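So, here come the structures, one by one.
Every read-out reported here was derived from the displayed coordinates using simple, explicitly stated rules and does not represent laboratory data. These figures come from a predicted structure and were not determined experimentally. Cβ atoms are built from the backbone, for glycine too; each structure is taken alone.
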Structure P
Amino acid sequence: MRKIKIQKQSFKTQLRFRIAKVLLFLNGVEVIDAEQINVLFSQIKSEDNTVIKKLQQGKLTLDIVVAVNCNYQYHFFDFKLIKTGNRALLKAAIRFEIPLSAKKISLMEWWIRQEIIVEV
């Protein structure tokens, strides 16, 4: 079994991520840690309409979506990209079973990245 290599983010990427989280907080968007992803997915699977509406409106997002978004923004922060990342997150929630493994999370991140690339 291969060891997972964790790459350190550059200072610029870390700064963009922190600024993005602050901007989201100031606009009333709740950012959920990746540790709570299984709880979020179980709420989506049980068709909790409040969670799904919050994701579609951009009032709730995962920090994975914010991190991927930070890689594709240059001089501005776009809430439209957060909404497209949330759409990919909903697709992943429908397809995957709970609990999520590292492989499924990386595939989910790939879907988010593809949705954002299409949007950009």
Structure Q
Amino acid sequence: MNQNSNLRSMKNKELVEVLLDCMKHCNHCANTSLNSGYVEMMIDCIRTNQVCAEICSTTAKILSLSYENVDDLVDYCKTICQACARECSKHNNEYYKSCSDACQKSVEACNIYLNKTLSA
């Protein structure tokens, strides 16, 4: 394995860990909302959580393969995480705040990944 491949693998591993954490928070948030008794009122949040969990999971899987051409996918993942962070920040419960924080960490990690990719 060459040095660029090692660097990419380390960079991917860091982002994968953050994305999988975000996925867990989004799934928990969506499930908690589904069980809250306020499903109709929370439908936008639930859908956003589900989409965010899915894109984080998918992006993490592809990054784990060390596939090189993923910048557009990471950028899209960042966009969805931003939307989810915004949606969850509208609600006062602790699990929404926790989800919003996890999404924001994913946004930051995606930005770091994309900035490293551009400068490499």
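Of the structures labelled P, Q, one was used to calculate distance in nm of label points 7 Å out along Cα→Cβ at positions 81 and 105, giving 2.2. Name it.
The value was obtained from structure P.
From which structure (P, Q) was distance in nm of label points 7 Å out along Cα→Cβ at positions 33 and 57 calculated, if the value obtained is 2.6?
The correct label is P.
Computing mean projected area of the Cα convex hull in nm² for each of P, Q, which one ends up highest?
Sorting by mean projected area of the Cα convex hull in nm² in descending order puts P first.
Tell me which structure, out of P, Q, gives 32 once relative contact order in percent (Cα under 8 Å, 6 or more apart) is calculated.
Value 32 for relative contact order in percent (Cα under 8 Å, 6 or more apart) corresponds to Q out of P, Q.
When helix-only ellipticity at 222 nm (-39500 (n - 2.57) for each DSSP H run of 4 or more, over all residues; to 500) is calculated, the result is -29000; to which of the structures P, Q does this value belong?
Q
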